[in-house]
Structure 1
Amino acid sequence: MTSERENPSARVSEGDRDTAVRRLQEAYAEGHISHEEMDAHLQRVLTAETADDIASALASLPAEDPGTTSTIAAAAGRIRRRGAWRVPRNLKVQSALGRVRLDLSQAVFEHPVVDIELNLGTGGARITVPRDAVVDLEGLSSGWKDTLYKAGPRARPGGGPTIRITGTMGMGRLRIRHAWR
């Protein structure tokens, strides 16, 4: 990504634009801007030609909180989290040969938006999300099997946490389901 400080008049790349859109969506999800403000800012970002244009569209947003990042890794074997555990803002899950089971249904969410980055080799993953969570799988690439996910009936913006799942699935399948309660 081109740094705005390096060349503010540089043409905007799609990566820069995507990052700016994601930042606006987070600000909206966290209640920092209204729907109308988000629409206006999105219009400016999507029509921006330079890094200065992007910076001016994001200038009124609060400083970005990087949050916490945690990594759960295993070369082989199971990775399992369940119960009332604290979900960090950024969670990296890495496994070469094991299965991953993340139960977020009773987890404590301190951030309205959580990013989970999966980097799995041959094992599959099963993630249970809260009933009112919104799940975004846009940044996930699956090598062998399709992801199994059906949006929950109560998933709606602002109702629960937004869980963005990115990364790569090797030979396993990702299954996501909403908790019953």
Structure 2
Amino acid sequence: MSLRHGLLGLLAEGPASGYDLARRFTEVLGSIWPAQHPKIYAELGKLAAEGLVEVESEGPRRRKAYRITDAGVAEVKRWLTEVDVDHTMRLQPLLRSLFFWLMDTDDLQRHLQAEARYYRDLAQQYREYAARKDRGEFGYSPQTQSMRVTVEAAIRLYTSLADWADWAQTVPPAKPAK
């Protein structure tokens, strides 16, 4: 996902400031797609220059609320329907796993236990968020339904990674080559 299309998609839900957009990114996608404030503000400037968003209002301390334009909605739809999906997953824990052979057995076990705990905790946080959505705490709308689908993906991903870390703890150490 590109930051620009993520911002356009969030703004399609309604006007928001850069601060609000950063909070929404963190709340829902923080562990999957982090977005830093400076990058968000820079991208909003570019989107405005391209006519994809516009400043709806300006408040105290020059806080700007942006809204998506018709051209911005068209760009999000184009991205969703015409641009190939980038399936690249950059998961540092999996990169590290390629080099587990360099770790002492006890260090590796502690590491894998911590990873399993981390992923179980994240999955639980998303389960709680999903339960709130399922109870209707956020209302019922196409946006809420899409968010629920995204949250379910996070639950399944983190549950799988926790299971992987548990499984990796059971793999016997390799015997050195002769």
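Rule-based calculations on the coordinates, nothing more; no lab input. The model shown is predicted, which means the values in this text are computed figures rather than measured ones.
Can you tell which of 1, 2 yields 39, 19, 15 when semi-axes √(5λ) of the Cα gyration tensor in Å is derived from it?
Answer for the origin of the read-out: 2.
Matching task: 1.87 is the computed value of Cα Rg over 2.2 N^0.38 Å, for residues 97-144 alone. Pick the structure from 1, 2.
2
Have a look at 1, 2 and say which one yields -6000 for helix-only ellipticity at 222 nm (-39500 (n - 2.57) for each DSSP H run of 4 or more, over all residues; to 500), as calculated.
1
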